[in-house]
Every structure is written in C-alpha cells, then in structure tokens.
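Some structures to go through are shown next.
Derivation of every value follows stated rules applied to the coordinates shown; laboratory data play no part. Owing to the predicted nature of the structure, the values given are computational and were not obtained by experimental measurement. Cβ atoms are built from the backbone, for glycine too; each structure is taken alone.
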Structure 1
Amino acid sequence: MTLEPIVPTVLSVRRLPHADPAMIRAYGGDPTRHTSLGLVTCDQDDPTYVALDEATKHAPIDVIFARSFYAGAAHASGRLSGEILGVIAAAEPESIDAGLDALVRCLQHDACFYDADGKATVTVFPHVITSLGEYLAREAQLAVGEPLAYLVAPPMEASIGLDAALKAAAVRVVKVMTPPTETNFAAAWLTGIDPGDLPACEAAAVAFAAAVVDVANAPKR
C-alpha cells in the first residue's frame, strides 16, 4: 500500500524575542522562566502537534499553547490562519530559533497527512512517533522516549481504522478523540502493551491506514 503524501504548508512563523509578560501568561507560559516566544500556523493540525513535539527534542523550549481551529483549514478565519496555532516559549531567542527550525523541518520532511482515495477527498494520518519528546509525552502521560501511533482520519474511516489497528498488534489505547473534533475528524493515540514496542505501533498504523483506504473505496458494505 503506497499513499501519496500531502505536504503541510507552513503559513506563518514569527518570533517575539522579548515578549510582554502578559502575553506569555495569556498563552500558558511562565514569565519567570520564559522571555521569548515562537508562533507558527499551518494548514495541517496533527502534523503540527507532532512537529511541536519534535521541537522539544532539539532545543530547551516548552510548548505552551497548541490548538486546532474549528472546521479546519478550508474554513480558516484568514489567509494565514490555517488549521492550528502553536506557541513555543524559551528563556532566550536562540532556543526559539532552534525549536522553530526543527519544527519546520519536521513538517517539510516527516509528519503529513496522506491521500487515501486518490483524489485527496479522504485523507489519513497514520503517523508513528518513534520516540516521544517532552510535549506529547506529557499530553499522553507516557515516558519521554516511548513510541506512539498517532492515528487520524475522518469519522467513519477513523472508527473502522481504530478497530483494525487494535486487532492488528499488541497495542493499547492511550487516548481516543471521538468525532467531532475541532476539525471534524477523529483520532487515537496507541502505544505498545509492552513499553517501547515500536514494531507494534508501526503494525497498528499500517492496519489503520489500510482500513481507511478500504472504507474510502467501499463506503457501503
């Protein structure tokens, strides 16, 4: 099964080297530890969550804000809004630069949605994080370095796909985001029943993607 990648478009990247303390607090930061902010918008939300996590592996930054926008990129509030706003914070501007560089690299070369029906009318995100960074480890309540299958698709496809993923490998549910999410998709995070079992996460992601493709091509069965 070969899926065509849909590379995310990074719509805006801005830095606040000396952000106002009120701004830092408003987005969940701590002005006693954070002085600089980096902000990014993108037209794909889930790859951006993965990229924010990746940034924590390359620089001493904290992800202080990350939120999807309602109804998705096709209904964005403006040309640069996309589907998500992410904010990272650090003690100095150089860390923000390094974090944003890692984030953009991840979006350009690693994390993306895929075309599941040959027309990009059904898309799927069967992504495996081989080693969690601090951000998603905290969100998933797993240890830093654990693998995670991060699985996303439209509601019907994701529901069938999750069942297939759970039956295909020795994995357990970390979190299920039932529909509708902010973007009207559905998602699940899975990890190995045995901690650190990367092959199980990979097998679950393959099964999830295959089930999404099957539903996209045979929606009534």
Structure 2
Amino acid sequence: MVDVDEDILAQTAKELGAKAFTADISEAEQTEAAIADAIDKYGSLEILINNAGITRDALAIRMKREDFEAVLRVNLTGSFLMSKAAARVMMKSRYGKIVNMTSVVGINGNAGQANYSASKGGLIAMTKTFAKEFGGRGIRVNAIAPGFIATEMTASLPQQAIDGFLDKVALNREPGKPEDVANAALFLASSASDYITGSVIPVDGGLLIA
C-alpha cells in the first residue's frame, strides 16, 4: 500500500496485514522507490491497482489553475508514473495486471468537476493505450469506472448532487458500497480475467444506462 498520509496508511495496512510504503505518487523518484521497496519485500510484482485520487471541485469559471493541476497530478500523472515503474518489472516476467480506478464522470463528465472528469477521462484513454503497448509482454491493463459509491469523498457532496446521482441509478436508486468496487478489482486482478485487456468496467448500478 502506498500513500502520502502516514497515519491513515499505517492504520489501513495494519487492518489488511499489508506492507505500507509512504510516497507521493506524483513524483517519479518516489514511485520508483516504492516499487523497488515492494520488490525487496515480496520478491516480485504481479498486480498494481492505481486507486489514489483527490478532488478539488468548483465550476470551471471559478476553478483555480492550481486546483485543476493538483487533481491531474495525482489522479492521472500519479497513475502514469506508478504504471511505468511497475510495467518495467512486469515485462521481465512477461506477466502482470494493472487496474486503474477511473469514474463514470470520466465518461459522461460532471458539472463542477472539470479537473476530476478530465483526470478520469484521461485515465481511461491511458488504460487503452497501455493495454496496446504492454499486451505483447503479457500485461493486462483494465479500468473500473465506479458510479456513486458511499465513501468519505462522496459524503462531502451537497445533498442535491447526491440526489441527482441516485435518481439515475437503476438498482433501487441506492449508492454502491466500496465492496462492490473491490469485487471488480479482485476479478480483474485474478486469472479469471486473463483474456481481458483495455476494458472499462462500470460499477455503477446502471447509472450510465440513461
């Protein structure tokens, strides 16, 4: 597990019995060091899940440039750097799984989230590009596009925005759970998905049907 927040990282790693590595994934030297540390600890690297993400919401006309760039730096550039460092290792063994956590707003956009939508849309395009570039070396690259999932991040949204999302959810108009996303990640990380690459799997309760 890799994060910049040492306290949350240590707590979560303890809960999952995982090894914690503190790093800013938007910095190339730190991503490479994190991958190297993981190799030293476990001896190999077969699965990378790019799950880091931040928001800095505002209408485009009011959005500060630094907030736009901060979101792209973590959500998109960070995933690029982690994937690049991991792919170098995976290519040697000619096997690997990279799972990118994107979003339905990367497909349909969302008012007040020009930066977040751009980062997630870019991640979808990067997923497809990496699938083409790395496929010949046995590396599968796929993405998950969660819809409205009940998390700390979505809990901070205005109620009007929450209702707007839930009104479009076909499955009982209820939010998804983190476990729903985790199950999709588990599938893409397992051998059950060995003949799948370059795909984007919506986990959205039917939000994108409309």
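Who wins on mean count of other Cβ atoms within 10 Å over residues 37-44 among 1, 2, i.e. which is largest? All intermediate terms of the calculation are to be shown ahead of the outcome.
On the way: 1: 23.8; 2: 11.8.
Going through 1, 2 one by one, mean count of other Cβ atoms within 10 Å over residues 37-44 peaks for structure 1.
One of 1, 2 was used to calculate mean count of other Cβ atoms within 10 Å over residues 133-140, giving 16.2; which?
Numbers: 1: 19.4; 2: 16.2.
Value 16.2 for mean count of other Cβ atoms within 10 Å over residues 133-140 corresponds to 2 out of 1, 2.
Where does the value 49, 32, 24 come from, among 1, 2, when Cα extents along the principal axes in Å, for residues 5-116 alone is the thing being computed?
Source structure for this number: 2.
From 1, 2, which structure was helix-only ellipticity at 222 nm (-39500 (n - 2.57) for each DSSP H run of 4 or more, over all residues; to 500) = -10500 calculated on?
Working: 1: -10500; 2: -14500.
Computing helix-only ellipticity at 222 nm (-39500 (n - 2.57) for each DSSP H run of 4 or more, over all residues; to 500) on every structure in 1, 2 gives -10500 only for 1.
Compare mean projected area of the Cα convex hull in nm², for residues 29-92 alone across structures 1, 2 and report the one with the greatest value.
2
Tell me which structure, out of 1, 2, gives 2.5 once distance in nm of label points 7 Å out along Cα→Cβ at positions 69 and 141 is calculated.
2
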